[in-house]
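Structures for review follow.
Each reported figure results from applying straightforward, stated rules to the coordinates on display, with no laboratory input. Since the structure is predicted, the reported quantities are computational estimates derived from the model, not experimental observations.
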Structure P
Amino acid sequence: MAGRPLDVLEESLGKEVTVNLKGGEVFSGSLSGYDQHMNLVIEEGEDVTIIRGDNVVSITP
């Protein structure tokens, strides 16, 4: 796996990820999109969650 954060996100598209946020919330689901600001789109079954990049503490592929 590549070392740069956006490279890791690119390799994780369509795969299950766990996202930890500043407030302690945790989201798990399929990474369906991201942008250069690390804003994320996570699909959890029928639900779609958009996460603002400045709230992300960690992303585990």
Structure Q
Amino acid sequence: MGIYQIFRNLRRVGQVTVGTAFGRGGQVKYVAACAAEDCGWSVEYDDVSAAMVAAQGHRCHVR
């Protein structure tokens, strides 16, 4: 399954992509994930504003 089928409404904040996805229970969640290859950082929130704050505050250790 491609990323376009999993995530919707993608937004970029630096290296971090924020998008909507379905959580384990089927409810809509907001996911922020770093695009750096070896970083592996991602978080999941119930609110888009919390995901955007986390994306803005992420300092990637991989450059």
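Structures P, Q were shown, and helix-only ellipticity at 222 nm (-39500 (n - 2.57) for each DSSP H run of 4 or more, over all residues; to 500) at -5500 was computed from Q. In this comparison of P, Q, the computed figure 24, 62, 13, 0 for P(r) over Cα pairs in 10 Å bins from 0, in percent is attributed to P. Here relative contact order in percent (Cα under 8 Å, 6 or more apart) was calculated and came to 31; which of the structures P, Q was it taken from? Of the structures listed, the value fits P.
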